[in-house]
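Please find the structures below.
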Structure 1
Amino acid sequence: MAVSAMGLTSALVIKVKTGTDALGNDTFRSISIKKVKSQAADQDVFDVAQAIAGVLSPAVESIMRQDTEELINA
């Protein structure tokens, strides 16, 4: 049986450093932007994240894309 994946939704997640805790460990917060087109090219999603990061005051730690797909038994 062959299984294929059908893209349902996608989200852009930007992880930013918010400071340090009492032990000196870095603390982080994630900013999620939902309803990103699942067909959008990775480069385009990254470029948008870079533009958003340019106006954020916290330092950007990472940029992630979270895709949700439905597995279909073909």
Structure 2
Amino acid sequence: MEPLGKTFLWIGALFLILGAFFVFGSKIPFISSLGNLPGDLKIEKENFRFYFPFATSILISIVLSFLLYIWNRLVH
């Protein structure tokens, strides 16, 4: 039963962090410009809109990879 309890604690901590991000995220200066980076693809026509956050996706991927690398080095 102990591993299940630890899993619920980690999930709860993750939801706490995500909730704080959604509440206070607009007050962080670099978060508000995250969807408007120069490499993001926007196509707007008369009856058509296409948006793909290419540069934002790469940036988030790099940051998450770095954080997971640090996490892995600390845990093991």
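All of the numbers you see were taken from the coordinates with simple rules; none came from a lab. Remember, predicted model here, so these are calculated numbers, not experimental data. Cβ atoms are built from the backbone, for glycine too; each structure is taken alone.
Out of 1, 2, which one gives 26, 39, 22, 13, 1 for P(r) over Cα pairs in 10 Å bins from 0, in percent, for residues 9-48 alone as computed from the coordinates?
So the calculation was done on 1.
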Entry that produces 17 once relative contact order in percent (Cα under 8 Å, 6 or more apart) is calculated, selected from 1, 2: 2
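Assuming 33, 16, 13 is semi-axes √(5λ) of the Cα gyration tensor in Å as calculated from a single structure, say which of 1, 2 it is. Working shown, then result.
Working: 1: 31, 16, 8; 2: 33, 16, 13.
It must be structure 2, since only it matches.
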Comparison of 1, 2 by distance in nm of label points 7 Å out along Cα→Cβ at positions 25 and 57 - largest value held by: 1
Of the structures 1, 2, the one that 7.6 was derived from, the read-out being mean count of other Cβ atoms within 10 Å over residues 41-48: 2
With helix-only ellipticity at 222 nm (-39500 (n - 2.57) for each DSSP H run of 4 or more, over all residues; to 500) derived as -21500, matching label from 1, 2: 2
